[in-house]
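Read-outs: derived from the displayed coordinates by stated rules, not from any lab. This one's a predicted model, so the numbers in the text were calculated from it and none came from an experiment. Cβ atoms are built from the backbone, for glycine too; each structure is taken alone.
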Structure 1
Amino acid sequence: MDKKIGQQGIQSRILNHFKWPMLITLLLILFSAGVFVINVYAGMYVMILLIVYVAVVTLIYWRRRELITSELINFAMGYGQIQKRILKELHVPYALLDENGDIIWMNNSFSAAVGKERSYRKNISTIFEELSMEWLQKADQDIMTIEHESRIYRIEMYRMAMDSESARDNQFDVSADISGNLIGMYLYDETELQKIKTEVEDQRAVMGQLYLDNYDEALETIEEVRRSLLLALIDRRINKYFTNYDGIVRKVEADKYFVILKDRAFREIKKNKFSLIQEVKTVNIGNDMAVTLSMGFGIGGKTYSENYEYSRAAIDLALGRGGDQVVIKSGDHNEYFGGKTKQIDRNTRVKARVKAHALREIMEANEKIFIMGHAIPDADCFGAAVGVQRAAKTINRRAYVVVDDTAVSIRPLVQRFREMKDFDPELFISGARALELVDASSAVVVVDVNKPSMCECPELLERTKNIVVFDHHRQGSEVIRNAVLAYIEPYASSACEMVAEMLQYFDENIRMKNVEADSIYAGMMIDTNNFVTKTGVRTFEAAAYLRRCGADVTRVRRMFREDMATNKVRAAMILDAEVYKERFVITVCPSEGLESPTVVGAQTANELLNIIGIRASFVLTPYKQQIYVSARSLEDINVQRIMERLGGGGHLTTAGAQLSGCTVEEARKLIHDTIDQMEEEGEL
């Protein structure tokens with residue numbers, strides 16, 4: 001604060017103190033005048049009293065004037081000396097800086113804290129490198145935590161207007177001329193506080209759950225007498241791993257474990273990228289199939305129960321993404337580790353049968369069934385929706401397929417439906433029409449997508465509580481919540497494969513029309529690239545079932561033939577493709593002249609993998625003010641992890657993303673940077 005202003009305040013209070021006798025004198029004069037009017041003699045007595053009062057007051061003031069002045073001066077000097085001494089000997093380190101950051105004064109505590117003499121007059125940045133000129137000039141950054149010589153300090157600053165004369169009046173040892181703002185700096189030693197805070201954070205409990213992904217399958221590949229030994233070795237490996245980190249492991253079921261760790265130990269495990277996942281795979285006593293492990297951890301919760309719920313959600317997410325990985329959940333934020341290997345193709349159909357029966361119960365409890373997939377539907381999305389509507393019609397329920405944009409990839413199939421004699425005009429409806437028809441007795445079945453933002457009509461999910469999800473993509477942080485039935489199997493080749501399996505158990509008397517069987521078969525054929533990628537035993541079994549239902553391979557292939565313009569565009573894309581780091585290829589699919597450029601981009605991404613040496617391909621398609629990224633790979637590179645960093649997702653070998661607010665070149669550079677970063681982290 002400016003000391004001149006303070007001095008003016010003191011002088012004003014002193015003057016006010018001496019004004020009171022003058023005011024009393026004026027009041028007495030007025031009183032005397034009033035008495036004179038009433039009685040002259042009484043007025044004279046009062047006047048004499050007034051004269052005596054004024055004389056006495058004047059005499060006292062005149063004789064004690066020098067004494068009062070001397071006492072005031074002595075008080076001011078003593079006050080300044082005490083103020084200077086208090087500030088100088090204050091235990092809180094304090095320094096005064098000019099507006100350029102040069103030190104102009106410091107007290108004893110500040111000198112001891114920074115290890116400099118009190119006469120030190122260099123810039124503050126020579127002591128604290130973090131306090132740059134740019135930082136000092138930002139008025140909104142008045143608090144900062146820094147580390148200096150193994151001590152942690154919280155710096156607080158305040159600015160004040162003062163010149164050299166004011167600084168000297170404040171008893172600071174200032175010799176240089178000062179103008180502008182001065183900066184007062186306090187140092188608060190928080191070393192012990194931070195140490196205690198770190199210890200408290202290190203002791204926080206982290207909850208974890210471990211599941212053996214392929215417990216039953218692995219045991220089936222080994223002799224019965226060796227099964228107990230295999231399980232004992234796995235138990236020993238898991239217990240030893242967490243015991244080394246002072247953790248507690250309890251086996252809750254044959255293939256499930258519960259873990260409690262300290263946060264400090266968990267950070268070490270995370271730093272080592274959860275090596276237990278690879279260690280469990282090395283346990284082999286003759287089993288043909290390596291055992292894989294999934295882990296889910298909950299951190300950052302306010303209570304133990306909240307961390308436990310996070311761990312449950314994390315393990316569900318890990319299993320929904322195909323297993324053999326770790327998911328860490330902290331609130332709405334998720335982190336992923338592992339997931340580099342191909343998902344296990346399970347031969348059992350128990351889950352498909354259970355889900356089929358559950359779906360039938362839900363449909364029987366509702367009158368209207370709305371089926372929708374993702375925006376810009378492809379053949380897999382459309383075929384799965386057609387299969388679900390056939391299930392609904394089998395039990396006499398009204399079914400609607402929500403399709404806003406009939407893309408070129410599904411137009412031949414839609415046209416075949418419209419050419420049927422008994423075609424229902426409201427089989428295919430828009431999202432707006434669906435919102436008009438939906439009511440309390442409606443169920444919504446979502447196929448080939450598990451992200452609400454990517455659905456054909458996201459608002460439809462808010463109009464009913466009866467939501468069913470059928471999808472074969474790995475789950476991410478964004479999921480459809482409150483689904484009464486969720487059937488998500490990342491190992492499946494397509495949503496059509498899952499629906500075809502489900503239909504076999506839905507009703508024994510189900511009868512599909514040829515166009516319906518063709519639609520489901522087409523979805524499987526497109527998503528597997530003519531049954532080349534992501535195919536397993538169950539894929540061909542589902543295809544055989546569809547053939548028995550009337551699907552015709554030749555008819556399907558005829559519908560999906562391409563024109564010359566599309567083939568020329570695809571050839572140009574391959575010609576202009578960029579090879580990055582000798583094993584990645586990136587190209588751009590133009591939107592002009594193509595009715596469905598995203599489909600052409602996805603098909604080209606598949607073809608680029610046929611080039612020798614290429615392990616992953618990326619096709620960028622600018623379309624509708626967004627850039628659609630189609631990513632494909634062979635099994636040694638997980639493009640799903642790459643696309644997740646861009647906000648997308650998918651499978652280990654098939655994934656995609658949608659980028660907004662960037663150009664094609666910026667998107668290309670983003671892919672370059674992501675690949676570089678993941679290679680540095682050892683994720684590729």
Structure 2
Amino acid sequence: MTRDPRYDILFEPVKIGPVTAKNRFYQAPHCNGMGRTFPSSMAAMRGVKAEGGWAVVSTEQTDIHPSSDFTPATECRLWSDRDIPYLARMCDAVHEHGALASTELVHNGKWAGNLYSREVPLFPTHMPVPTHNFPLQARAMNKADIRAYRRWHLDAAKRAQKAGFDIICCYAAHNLSLAGMFMLNRYNFRSDEYGGSLENRVRLFREIIEDTREAVGDSMGVIVRFAVDELRGAEGLEADKEGREIVEMLAELPDLWDVNIAEWHNDSMTSRFADEGYQEPFIEFVKKVTTKPVVAVGRYTTPDRMVSLINRGIVDMIGAARPSIADPFLPKKIEQGRIEDIRECIGCNICVAWDNMIAPMRCTQNPTNSEEWRRGWHPERIAPKTDDGLLLIVGAGPAGLEAALAAGRRGHDVVLAEGGPELGGRVTRESRLPGLGAWARVRDYRTYQISQMANVEVYKSSVLGMPEVLEFGAAHVAIATGARWRRDGYGRSHQFPIPGTDGGNVLSPDDIMAGLRPEGRVLVYDDDHYYMGSVVAEQLVADGHEVVLATPQSVVASWTEYTLEQHRIQARLLDLGVEIITSHALREITRESVSLNCVFSGKTRTVAATAVVMVVSRIPNDKLYQELVVEADRLSAAGIKTLRGIGDCHGPATIAAAVYEGHRFARELGEEVAQIPFRREITELSTEFDLP
């Protein structure tokens with residue numbers, strides 16, 4: 001296949017100071033939950049992106065000094081020369097495929113709680129540390145502190161050069177950078193040359209850029225990452241005011257402008273709240289005031305939109321974090337004329353959530369993410385089969401579809417049997433709920449790929465029981481029959497059935513997704529704390545119901561703090577007129593009302609409601625699996641060597657977990673699996689061990 005000439009412009013080189021990017025694809029800095037803690041995993045993940053065609057591959061933020069200790073986050077450090085080797089490993093992995101390696105140097109100011117280093121945090125002025133609401137304050141920097149900060153930044157840039165990086169990113173975005181915080185009126189109350197006027201507040205950022213250029217600018221690109229707007233109105237930077245003025249002041253100083261909006265929850269909005277390219281209105285002015293190349297992100301996955309951005313003079317390079325996670329080979333697929341093979345990001349922020357939980361990131365679309373070194377999984381290559389037996393997969397939800405796709409790519413003959421009339425399982429049902437339309441990409445990518453494979457047969461409306469499975473002639477069987485939502489209230493807060501849940505006025509999310517609608521005023525009880533309770537409430541409001549949402553947690557959808565959308569979810573429900581009752585557990589349901597207990601005082605309140613939608617927990621649809629697994633003799637007689645439950649049938653979790661389980665099953669099929677089925681990096685003991 002050959003590249004469509006329309007996309008030739010995407011593969012033109014871009015000069016970034018003394019270095020040149022081979023095309024216009026720029027993997028923007030993004031956290032990943034690996035960093036210095038799992039450095040080989042981090043390096044392999046970045047190297048795969050370089051192999052996939054990204055011309056610039058960046059680290060996450062790399063903090064420069066013990067006073068910017070971001071523990072417990074597992075990001076990169078350049079405190080001393082001892083930090084160079086693992087970053088050099090990443091540079092080598094990136095350079096192997098002809099890409100440029102970039103690192104984003106940062107001091108996190110008041111956000112650095114210094115839990116490990118125990119240094120007092122630094123800030124332009126005295127300010128409480130917001131991270132985890134510690135009883136701790138950052139101290140106002142004096143002139144000696146500012147000089148020290150400039151020296152730390154410069155030393156880190158020189159270490160980055162030793163490590164082999166091609167580009168240094170000076171960071172002033174996401175309200176996470178000390179130099180960026182100096183620019184903000186709400187933080188900087190100084191009366192010296194670093195405070196007051198905008199020129200003074202920008203001084204420190206200008207100085208670290210100039211220091212870096214003077215030290216390494218002859219051989220390395222020196223770029224800036226800057227948030228032009230904070231979506232705070234007059235309280236913060238605004239793109240048409242000081243945001244623009246700052247770009248104009250520094251317009252020709254860096255070798256490239258990487259521009260976005262702050263804070264992180266604005267820059268990485270989920271697809272539920274923002275469309276592709278939502279940042280364009282804020283950043284489109286930048287190329288008008290600088291001759292230097294510009295890059296920006298916007299969850300871009302469609303090459304036509306990318307070309308349009310360049311032709312309209314908005315950017316010179318296409319920035320991506322989440323789309324580069326969902327498909328590290330996105331550039332190469334465009335280059336090779338394989339647009340239909342792109343695994344498009346669905347904007348769910350599962351990647352963000354795992355990093356926020358201080359764990360190696362996960363991806364709903366890309367089950368190999370973070371497994372490149374650990375398990376040796378490649379997003380585009382998979383080992384040939386070692387067994388010729390037929391594979392039968394029962395259930396075509398996310399786990400079943402991924403298992404069929406991956407096993408088919410290994411060369412297995414696969415039969416995928418779906419009991420219903422549609423493929424996709426929960427993905428199909430949930431994608432019809434408000435704001436979740438992009439999630440259908442999980443189904444669409446896999447069904448298209450499978451449709452091109454002669455060795456994978458798909459049957460809809462094919463309900464299989466134990467007799468049919470035993471008679472099928474399969475050597476391997478995977479049961480991927482999903483899970484269903486409970487109505488009895490059993491979950492995190494309740495381990496006994498709630499009185500009244502056996503009434504006809506109690507529904508589940510499955511009922512809502514199936515088109516059933518209650519009568520009258522509805523209470524949605526959310527003890528799940530992810531997205532389902534809030535999207536069900538939205539759906540009921542759209543259908544004309546008066547809705548109350550109650551939860552034992554102190555906020556709605558509390559787990560979505562990790563996906564950066566909790567605030568928006570609660571704001572949307574309030575805008576829709578949903579009554580929200582927090583910190584209350586469900587006690588009893590009657591035909592006309594619901595009793596709730598305060599989780600702190602135990603006091604009871606009664607809420608008028610003629611129906612309840614119970615969003616608590618799920619039960620695996622594992623009847624078929626349980627029937628089969630106890631029949632070892634009959635399985636053997638039928639020639640079945642492998643029987644596995646996968647996805648929600650095995651353990652209800654996220655869609656990302658279901659896709660991973662399906663992929664893992666296919667990778668391990670016919671293989672000998674070790675007790676610990678992945679590699680680990682073990683901490684090396686110091687040669688010095690002297691007790692006090």
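Here helix-only ellipticity at 222 nm (-39500 (n - 2.57) for each DSSP H run of 4 or more, over all residues; to 500) was calculated and came to -14500; which of the structures 1, 2 was it taken from?
Numbers: 1: -14500; 2: -8500.
Corresponding structure: 1.
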Label whose coordinates, when FRET efficiency 1/(1 + (r/R0)^6) of positions 48 and 392 (r between Cβ atoms, R0 = 35 Å, to 0.05) is calculated, return 0.00 (choices 1, 2): 1
Identity of the structure behind 0.15 (criterion: FRET efficiency 1/(1 + (r/R0)^6) of positions 264 and 376 (r between Cβ atoms, R0 = 35 Å, to 0.05), calculated), options 1, 2: 1
At a computed 21, 47, 25, 7 (P(r) over Cα pairs in 10 Å bins from 0, in percent, for residues 296-359 alone), which of 1, 2: 2
Label whose coordinates, when mean projected area of the Cα convex hull in nm² is calculated, return 33.6 (choices 1, 2): 2
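For which of the structures 1, 2 does the calculation of mean projected area of the Cα convex hull in nm², for residues 336-607 alone return 17.5? Kindly include the intermediate steps, with their values, before the conclusion.
On the way: 1: 15.4; 2: 17.5.
This value belongs to structure 2.
On relative contact order in percent (Cα under 8 Å, 6 or more apart), which of the structures labelled 1, 2 is highest? Kindly include the intermediate steps, with their values, before the conclusion.
Details: 1: 7; 2: 11.
The maximum falls on structure 2.
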